[in-house]
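Taken together, the values in this text are just the output of simple stated rules run on the coordinates, not laboratory data. What you are looking at is a predicted structure, and each value in this text was computed from that prediction instead of being measured. Cβ atoms are built from the backbone, for glycine too; each structure is taken alone.
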Structure I
Amino acid sequence: MTKNLCTPDPWTRLRSLTNARLALGRSGVSLPTAEILRFGLAHAQARDAVHQPLDVETLAHAFQMAGFTSLCVASQAPDRASYLRRPDLGRRLAPASASLLQNVATSPLPLVFVVADGLSSLATHSHALPLMQALLPYFPELRTLPVVIATQSRVALGDEIGQLLRARMVAVLIGERPGLSSPDSLGIYLTSGPRVGLTDAQRNCISNVRPEGLVYPEAARKLAFLIAGARQLGRTGVDLKDDSDAPGIAQSPETPVLPANEAPSHHTVCAI
């Protein structure tokens, strides 16, 4: 009988439980070739996620087919290179986009959703619509609220969008900075009383929304909990704690987060 001369690595089993880079092994003083190739692939996927432009037309069509009303805006960053080098340009709307929102703004809105490319268009394209659909049980009137698709966008761009649309709250769904094991992570940023000049201390963040991380139903539950809390408190950020996982606390999908008298009775923006 041939004896197995390889010594089993006790860390190997753990690799089946996580995408984290562990138990990489060693070849002399370096990594094994297979691990170097895996690192190169992960790095390339992260770079692609950052530089790949968001397919706005396809995404807008998908939202339209799902029954949502949307329109598209852009930041002041003219291209991806400028967006990456000048974060400040990604926080303000291009003049044409600002005029568009001013023209469609009518009565005050309880909530505006911004779907933004951020640092991973892959995350936005893959997860924004499924997450919005997971929110429908909590928001019976969600399809009557505007969905603004924003390109070359930073989180703070939602403040100006919400201010121009006279929204009480804005929720920004945005692609997060890719990691070597998560090139498609979506973040959610909720801000009450959006206006230009707010800081991250005045927002709540839900991170790593994707099937391999925080799954859509859980992300929707947490966001609904925070929105309900923001309505009662009148603030978000450091003043609003995410206690959605505390024992005995749960947001029922049968209880609308936005009362019927707060939800608009008609589409406030034109479909693309």
Structure II
Amino acid sequence: MAPRLIAIDSADDVRIAEFRDIRERDLTGRHGRFIAEGTVVLRMLAEAHRAGGDFVAEKVLLLRNRVEGVSDVLDRLADDVPVYVAKAEVLDSIVGFHLHRGVLALGRREPRVGDLIDRLPERSLVLVGCGISNHDNAGSMFRNAAAFNADAILLDETSCDPLYRKAIRVSVGSVLSVPYQRGGDALALLTQLAGRDFAIWSLSPRGETDIRAIPPSDRMALVVGTEGEGLPQEVLSRFRSARIPQSVGLDSLNVATATGIALFAMSSAASRI
């Protein structure tokens, strides 16, 4: 451990340039790199690498007095990952605000070759996001997917990148553990799933089927849309729809809450939890 620790005394040190002013600029979209924040997320990043997942850590930046508390996590990182340490005033100057967690990592996504859909198991529960533009909602969707044993998340090209720092934080690192793919047209993604025997259920306040009455099947996909506009009519008219019963007069639940309830119901129906 000790030889890997590198002291940083200046916010201008080029070795930690990627961590500078992280609130104002995010690494999303820059060669698959992203910022992981907090001990729990750092642990998830380390575990993802050890488990042969899509993510690796490139470097770590810590508040000096946090080193001992995360030593077990650091031991799980590859030996060539540098660990930079700084005093509180230097760290705050680097990131541009007071970072009370004192734990940051620069990660990189290296997705496996081939289509994720083709790698899904015979018994699968998949969450599909259409036009999910809010990073809090994206993060919550990943956390819900992890909680209810979803096998993957598919996001269309109009959805935000889940490697945005806030989305990773809200997901409590689940973005690093739930397999996902982002890109393409939503209808095309759903057509692919339908061609692979997925029972596709679009979630809508006016859905035809009570979410609790969805019949179990080996392959199931839940489709959710952005708040306000909801799912495109071409999706709702093409596939079966489900609703979450709720009080009269309430328009709809937010997508984060609705996704959790619906995934719980579908996982229970398929005896996955």
Structure III
Amino acid sequence: MSAQRLLSYVLPTLVAVAVLAFWEWAVGYFEIQSFVLPAPSAIAETFVTEWPSLASSAWITLTITVEAFLWALALGFLLAVIFAQSRTIESAFLPYAVTLQTTPVVAIAPLILIWVGADHADRAVLILAIIVAFFPILANTTLGLRSADPQLKELFQLYGATRMQKLFKLQIPSALPYLLAGMKISGGLALIGAVVAEFVAGSGTSTGLAWRIIEASNRLQIAKMFAALALLSLMGIGIYSLLSALEWQLLHRWHEAARPKE
């Protein structure tokens, strides 16, 4: 491992240790009440003691996030392919996709919850998370499919390639970096969408991490709130890291974006 890469891991770790140490000292020195700001040691203790409930809730949130991401990936990619094949279809439907993306989740959550029924809050959360995660894949993939080398397009045309041959052998490979970039954005948004949707549409039947945060807030269990937030952050980092590793695996042999800088 190079010194520069090692430094990129060491520096953030040192910053985190320094911040946590100062936080621990400040809580004790200024005698801050635990229901206002708990010390990191108290949060760590709560993380251990409340682990069974936090872990089960984290699994529910992660399951919804993964399902939403996969649905967004499939729908976004399929619609992007259709848009890339027809400007007319894109002109007809893209404004609605943009409208759906720019409409706040909190505004449409009650409507979705009414449609699916209050007894199926998990379905409402899934639908709302899909809506949040959908657009980056659609936009990035559509741009990538349209960004194939014009000279290669002319070459395919010269050799009489069919539309499907151009799609699978030229456009989709050219769009892969754009798709992977959109996936990294969409993965984080799927988690955010699942959490925000559960805040708005959740109920006693929905027991993800967002509901645990609401429950802890109502009981002034602030340390538990911080523990749940830390778990959400770790999940987000894990999703981004996995998608970054996938991007490197698929692109590092041939694309400049995934090659290490000199």
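Can you spot which of I, II, III the value -7500 was calculated from, given it is helix-only ellipticity at 222 nm (-39500 (n - 2.57) for each DSSP H run of 4 or more, over all residues; to 500)? The value was obtained from structure II. Taking percent of Cα pairs over 21 Å apart, for residues 78-165 alone as the criterion, the highest value among I, II, III goes to II. Consider the structures I, II, III: one of them gives 19.2 for mean projected area of the Cα convex hull in nm² as calculated from the coordinates. Say which. Label of the source structure: I. Which structure, out of I, II, III, was FRET efficiency 1/(1 + (r/R0)^6) of positions 46 and 70 (r between Cβ atoms, R0 = 30 Å, to 0.05) calculated from, if the result is 0.60? Of the structures listed, the value fits I.
Tell me which structure, out of I, II, III, gives 1.2 once distance in nm of label points 7 Å out along Cα→Cβ at positions 62 and 198 is calculated. Going through each structure in turn, the value belongs to III.
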